[in-house]
1. To test your reading of the models, identify which of 1, 2 gives 11.1 for mean count of other Cβ atoms within 10 Å over residues 65-72 when calculated.
2. Have a look at 1, 2 and say which one yields 3.4 for distance in nm of label points 7 Å out along Cα→Cβ at positions 105 and 225, as calculated.
3. Which one of 1, 2 has semi-axes √(5λ) of the Cα gyration tensor in Å, as calculated from the coordinates, equal to 25, 22, 19?
4. Here helix-only ellipticity at 222 nm (-39500 (n - 2.57) for each DSSP H run of 4 or more, over all residues; to 500) was calculated and came to -1500; which of the structures 1, 2 was it taken from?
5. Here mean count of other Cβ atoms within 10 Å over residues 57-64 was calculated and came to 11.9; which of the structures 1, 2 was it taken from?
6. Assign the value 1.02, calculated as Rg/Rh (Cα atoms, Kirkwood Rh), for residues 137-248 alone, to the correct structure from 1, 2.
Structure 1
Amino acid sequence: MRSLPAALPLAALALLLLGATEDAVPEPSDGRSGRDIYSCVLDNRFSAYVQEAKLVSGDRGEASQESRLRMTWKSFRDEQDEPRAGVLSKTLVRYEHPFDLRFSGYLVINNVDRPNDQFVYLAATRKIRRVNLRKEAVFGTDFTFEDIVPAEIEDGDYKRLSDALIEGRSVYVVEVTPKPHAESEYSRFVVYVDKGSCVPVRTRYWDEKEVEVKELTVPFDAVREFQGIHWPMQLTMRNLRLESYTTLSVESLEPNPPLPDKSFEVRRLMSH
């Protein structure tokens, strides 16, 4: 099973706030490639899940806002780990707060070797539209939909870098270069992966101009284990340009619920 949040789907405060330190360690000699390590990251997830999360955003002016969403994700791979009908996975995101966005939602269908199919439903208009969400912010937060919709191994190329230390722990370091069909807003990102849990505890993002623009962090103590899967319960995305941040806290998680394929039909976006 290939399975993020994630994401993934679906990690937490800026390193300065966490008191984290990072230092290079000797060149790895365990024979694991960047793809091997990132496969471990993606395999560390359920075949399906339902997650409710609270997002709190703030900036240097101490302004803040809160939103809540419910994410439903399912792998569409078969028993041979191959996509079914060209589909790798499907993600349904629905707003629960603020009130004026309640019941509005998004559906993302992750396809093989071609751009995703993406749809939005706005409760205020009761209409479904096909859109491109990759660079779209999640209700004005520092997360875009690319950040919260779980990735697939087919979406990038992977290069292992020297291991590093974060808070005294040795972590894997992998540079990911998105493939054209992924339509990523990033030219590349570097993932720092906890060796024990396969959870990324830090991710640094560069834009198309090779400027580092964002940083995602997860505290080690925010990782919980469910049915043998390690899951980050708190993630913080920091926008380096705007000096703003958003902390996503998982308030409930339902691992491997029985989700029929029809739960992800486009018309279901209109179901309240």
Structure 2
Amino acid sequence: MPTLTRTILEVPGANLYYETRGSGPCLLLISGGPTDADIFTALADALANRYTVISYDTRGNSRSTLAGPPEDQSIDVECEDAHAVLAAVTSEPAFVFGNSGGAIVGLALADRYPRQVRMLIAHEPPLIQLLPEREQMHAHARDVYDTYRERGVRAGMAKFMAGAGLQQPDERERPAAQPQDAQAMVRFTSNAEHFLAHRFLPMGRYVPDIGRLRNASTEIVVAAGEASLGQFAYRAAAALAGQLDTELVTFPGDHGGFLSHTAQFAEYLHRTIERSQVSGRAR
């Protein structure tokens, strides 16, 4: 097992927990929703022989505690957090992989700090604003939020998962055991209220600056799971790829393919980075 280093980084308004393991070029993993760094444990371990892998808990989730009362979190704030974590580890441009909401944070990072990101792999970013049915999607998002406020976290998350075309965690076949997996699942459940109350609606309103992203020095790879075809996040990823005039790259599994197909997913991710390095496109 690769050596794991755990660090707490103080930033304005929060203390961010992050992990590093392995050696080689830096690869930042950004998680989405109510998850934390542990969602990437198996993937990070699989890549640590090739990269210095960095993962972190987004502010308000798990071990990344808030310095004051919780409030709505903009993508700008989450972008600054990702920037701070990367800057604490390296002064060199890094590779970045973001899943779900983490892919949206990655897009904001590539836009605001293009010299910090050699390549972004944005895996199924749920960009409501890019879809033709965005008005209906926003109405559904508001319904999810109202359901949470009126009936509680469990009902809100059930409606959120159903609307996204995802299975509830207890309905999905569990992947192979990961370090601290049981504790991680407890934390994810605890994080659900912060996600619904303060992150879900602001994330849905984010609109990437397509012109800036197309002209940035960062190479952006848009990816989706082969088993996600037809789901909301897949369609949003396809729309983003179309607007960026790039190919939608298919990865193994579905929205959480890095859990269900870890070894294959890690190899696809490495090959995606390697192809770009060989072609000289990542800067």
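Quick note: the coordinates plus some simple rules give every number you see, no bench work behind them. Note that the structure is predicted; figures quoted are calculated from it, not measured. Cβ atoms are built from the backbone, for glycine too; each structure is taken alone.
1. 2
2. Source structure for this number: 1.
3. Details: 1: 28, 22, 17; 2: 25, 22, 19.
The read-out was computed on structure 2.
4. The structure behind it is 1.
5. Structure 1 accounts for this read-out.
6. Numbers: 1: 0.95; 2: 1.02.
Among 1, 2, the structure yielding 1.02 for Rg/Rh (Cα atoms, Kirkwood Rh), for residues 137-248 alone is 2.
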